[in-house]
Structure P
Amino acid sequence: MQPLSVSIITFNEAKNIARCLDSVKDIANEIVVIDSNSTDNTESICKQYGVKFYKQSFLGYIEQKNFALEHCKHNAVLCLDADECLSAALIQSIKQAKQNDFPADAYTMNRCTNFCGKWIKYGTWYPDRKLRLFNKQKGKWGGVNPHDKIEMTSDSKPVFLKGDILHYSYYTVEEVLTQQNKFTTIQAKAMFEQGKRSSLFKLFVNPLIAFISGYIFKLGFLDGVDGFFIASTVSYNTMVKYDKLMRLQKS
């Protein structure tokens, strides 16, 4: 049976990390936590689970997660955020793949997000398929900060696993707004450095497309008031991102 490493990055995740660790403790041969100098009880909670705990000042989402990969000794790695955990069905799917020595190079799974106490089942937030379990000899973290993703070699074929990653994203509306301001700044800077540019067309049209796509075509309206709010925030996020990018261009 091929051993499994679980990789997690943390910063002040005392309210989430125990739930995450509980969900992987029976399938992991090692748990690697890279902590960005938390000031709460994250470290003490992690050490109760016997994890390999390292401190590293935040390098960026992509860079921090690749740093975590470097500290995983097994080739098969499951990567989770501290505010995520595995559903019972997904735990069983991973156990079965592990018993078969992880025959695929990569595995995808759906992620279901909890928004202010409600599980979101439609719109841009579900099924939100993620590639999180893979052979680290064949892949690494890439993408554009803060939207990181695992990029595999061209010969890798992912296999879908049943079950969900359960994502406890926001506990309050205030957290949404704070996170949006942080992420749009990171996104705009990363886009600018990649040579991407904003325009009045993108500033006005792309947010409208984002709302219609999430709320209408992806059935976000079936999530009720929360679905409308989420579609609106995705649209607002798009507008602010392109506005910040335009201001970077002008400066």
Structure Q
Amino acid sequence: MAPLIRLDNVTIGYGRVALLSGVSLSVEPDDFLAIVGPNGGGKTTLLRALLGTLQPLSGRREQPGPLTVGYVPQRDHVDVLWPLTTGDVVAMGRIPARGAGRRLLPEDERCARAALDRAGLGELWERPFRDLSGGQRQRTLIARALAAEPQLLALDEPTNGMDPAAELSAMDLLRELHGSGQIAVVMISHRLEAVANYAKRLAFVDKEQALWRVGPLPEMLRPEELSRLYGREVLVREEGGRRFVYPVGGGSP
């Protein structure tokens, strides 16, 4: 299958300041790619280059064909004071297909309701968005992205600030959406444990170490690879069918 997007030996950054160099990366139609690294390490910059909203300083970005992207921002970048219902927020995902300022059609509401159902919140269509829990707001933003009927779902720290139960619920939803075989997933996370049981591939990014590595999940979870990312010895342990990642001596990365 042809990739949806490809970066070929790109240098990314802002102005003339390079953050990462030598980045080659492709996203396949069945991908589940997690971009992992510390806060401020360049993850969002890489995602912007991948999506084409930031032009590389050098190298090439290739997109073989038309691509519909559903984008999910961090929850703290969304104003919860909007006087909108959950359904209103999800229906916003139909605007790119119709064009700004154009009236949404009954078909758009059907797509939005179906997206909210897929996110497991169909009964909250009329609920004010500001009254939702943090986990429900995140699922609503995922539903908004799904309403665009995307080929690629791109998420920026989708579990940031969630309690463990809400994080597991959100990640289970992403696994279910990816498992449908119709959506590729690319997500950013600074928490490796949030993605270690879900992604197919991992990319490690840290501009301070000039670190860029990408590979299949089992390869990237080797202790030597993790030690490069965290700058200390790291172990991976499986308990109850789940992987846990922690540095030698206790704590968590």
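Quick note: the coordinates plus some simple rules give every number you see, no bench work behind them. Bear in mind the structure is a predicted one, so any value in this text is a computation, not a measurement. Cβ atoms are built from the backbone, for glycine too; each structure is taken alone.
Side notes on the structure shown:
- Taking mean count of other Cβ atoms within 10 Å over residues 36-43 as the criterion, the largest value within structures P, Q is that of Q.
- If helix-only ellipticity at 222 nm (-39500 (n - 2.57) for each DSSP H run of 4 or more, over all residues; to 500) is computed and equals -8500, the structure in P, Q: Q
- When mean count of other Cβ atoms within 10 Å over residues 4-11 is worked out for each of P, Q, structure P gives the greatest result.
- Which of P, Q yields 0.40 [FRET efficiency 1/(1 + (r/R0)^6) of positions 20 and 92 (r between Cβ atoms, R0 = 30 Å, to 0.05), calculated]: Q
- Relative contact order in percent (Cα under 8 Å, 6 or more apart) derived as 19 - corresponding label from P, Q: P
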